[in-house]
Structure I
Amino acid sequence: MTSRLMIAAAVAAAMVALPLQAAQPLLPARSSDQVAPRVESAPLSGDAIERAPVSFAWALDPTQALTPPPPFVASSRSYWEMVDAATLQRGLDLPLTAPDAVIQVSPVQGARALAPEQWEVRDPAGVLAVDKVVDAQQLRAAGMRVGQGSAMVRTGSSAAVGSYRLQSAQAQGRYVVQVLEPNSTVALQLQADRQQVLAGGSVALTARLLDDGGSAALATGRATARALPAGGEALLVAPDGRSWPVPLVAGKEGLRARVTIPQDIGQVQGLWELQAFVSANGVQRDAKVAFAVAQPTARFSGQVAVDSARRTVSLPLQIGAPGRYEARGTLYATGPDGQLHPVAQAHSAAWFDKAGSAELQLPFASVALPRGYAAPFELRELQLQDQGRMAPIESRAVAVKF
């Protein structure tokens, strides 16, 4: 009996000595990850923010692979420019590369609102070339938000290619002229290398002017794109209206720029934009891409506590500004084929009223594993969000293995 008691005591002591949770750091960040190097203080918005904590998880079908969306590429067959009255009275040259082009003219504040019949559009031969004219009332009826005096004209399906002239002897003030060529073979492709960035970080921008055969060729899948030598410039625009010029430099892959985001991102919430204005051989195109910019008001910090038996992941935080923060991630489990598959996703959010240390826990234990799925596990697509400021702070493609 004594030996049995001694054995039982030794086993119990060994079990107590074993940690229920294993602590480990997050895996090294990848180049595509977003990691806050520090935390900063920031004011809260005046909006009411939910303060009750919440956490939940749901099962995923492990047979359905999760694939990230492809990088967004803006494609444009249009452009716009601001034009003064003197230019319009003389006549504004508009190089058109395809028939059925649409030209819209809108007066800015203080400019004279003109009737559609007060505008002339002449083709390369000097002949009036308007297939259809639509006034502001008709544009509003179609759901477009336009000001009084706006007008839209369309060239015909048999319109010649070349330099057209937009003119009005009655123009006074400044006007926005927009040109859309849906049938053109020339398109601007604009792409940013990331959709979110921290204040003070950078975004790589690529702009390519292509002759891609047009939308009809693209629809058949047989289009071949040919890059056109082009020049242009870009503009970084903040949600509060501030803007910064961005030079575009020619390279092998088109026009490129490395754009540094200011440390002071302002208090107005919303997406930032990069707008590019590119031209080649008289053909103009412009496009824009949007992305989120966040202040690093919090970050993942310290050792992650993982309970393999209960499948819970406790994520320590360093808080720089009071607010409501959310962690979310996807649990991958090893399947019968020996490969990792997504089995659950979890979210957890809470309010923290002061700077310092905090913790959020992802509760995967509430989701039963599919038959045949078990450890080893991986936590992937881990994200940290500042909910009150609507800002994505951190993201990691692969965060923890356990």
Structure II
Amino acid sequence: MPGKTILTKADLAINGADPAFAEPLHVGRPNIGSREDFLERVNSILDSRWLSNNGPVVQEFEKQVAAYLGVKHCIAMCNGTVALEIAIRALGLTGEVIVPAYTFIATAHALHWQGITPVFADIDPDTHNLDPGAVRRMITPRTSGIIGVHLWGRGAPVDELQEIADEHGLKLMFDAAHAFGCSYKGQSIGRFGACEVFSFHATKFFNTFEGGAITTDDDALAETMRLMRNFGFQGYDNVIHPGTNGKMVEICAAMGLTNLAHLAAVIDANRRNYRAYADVLAGLPGIRLLPYDGVERNNFQYVIVEIGQDCLVDRDEIVAALHAENILARKYFWPGCHKMKPYRELFPHAGLVLGQTNAVAARVVVLPTGSMLHEDEVATIGSVFRVLAASA
């Protein structure tokens, strides 16, 4: 890129032969609320010998999550991807469904896996969420629904997407994998569209080891999804609906209950880290920390940095320098779903209508955070950025 300083391999190790951190700092390092509380729940599970099949711990987990989100139904699942697949099938989506290309690949896969075409719409460069105008442009007679994504925990344009869905007779659901504990216009995310899908994977700030859930206020839809996650069984020997095995197991629910009890402390740690990053990155040319809306509830799960054109160091060089210091920053969601092999082959010209998606994917870096990261470590990460800026 013209005007940029090209760093050599020797330049990338800021501290010479020794990286800044002896142990790698990961994006999505798991949070564990309380080992003691968790093990107490595990012992109770082992004593009961009820390990799966909608046990009492899963039922309590669903009850507490529903109460926390202010929604009628929480249907716990084995993971977020299966939850997406079940929600899509329960809503009867067919043909084409509009989604962002700037999201984790599971959002697209959950459609494609079921013979539904994901149609990629462009995003708002300021929020990284779906652009309602772009969604309108991608509607065809084959469109049956829209999946909005609350990227980075920042609410998607719910009202505009619902208006489009109502106008065209489309189903609307949301991938809320990033947005547990967040709000949109003062209401908890989890209550919008026909349903919302959460991921509780180990890398999420709120985790159940592995897991997910669907939330909805629709009684009939909730009942259908409960049938679908357990092979369609109603009772012991009566299958009344096609289904699969999407059940959450008891030990995962135990982890969820433990982490739910300590959720506020994790959010506080994330908030402190975010503010520390804001301080150490302030004033660096071409470095923008994506802001959170101070009016809304945020989980601060992701620390998103955009590397602008006026930065004198290339984004990929910054990532390489951070990796050389054992700071395992990520280029989410590079290069975009539309450029991954399955969809690149299906839609070779998708990039022509995804200009903002391409631009955002080329400038984003996600930095480590979480309860295991401390402010002095954030300061060290900031110093890597400052050394890079000074060397340019």
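Among the shown structures I, II, from which was the value -2500 of helix-only ellipticity at 222 nm (-39500 (n - 2.57) for each DSSP H run of 4 or more, over all residues; to 500) calculated? The structure behind it is I.
Highest-scoring entry among I, II, by volume of the Cα convex hull per residue in Å³, is I.
Distance in nm of label points 7 Å out along Cα→Cβ at positions 42 and 314 computed as 2.8: which structure among I, II? Derived from the structure labelled I.
Match the computed value 4.2 of distance in nm of label points 7 Å out along Cα→Cβ at positions 50 and 82 to one of the structures I, II, and report its label. Clearly, the read-out refers to I.
Comparing distance in nm of label points 7 Å out along Cα→Cβ at positions 98 and 338 across structures I, II, the highest figure is found for I.
Each of the structures I, II was assessed by mean count of other Cβ atoms within 10 Å over residues 362-369; the largest value belongs to II.
Read-outs throughout are calculated quantities, based only on the coordinates presented, and are distinct from any laboratory measurement. Only a predicted model underlies this, so the values are computations on that prediction, with no experimental measurement involved. Cβ atoms are built from the backbone, for glycine too; each structure is taken alone.
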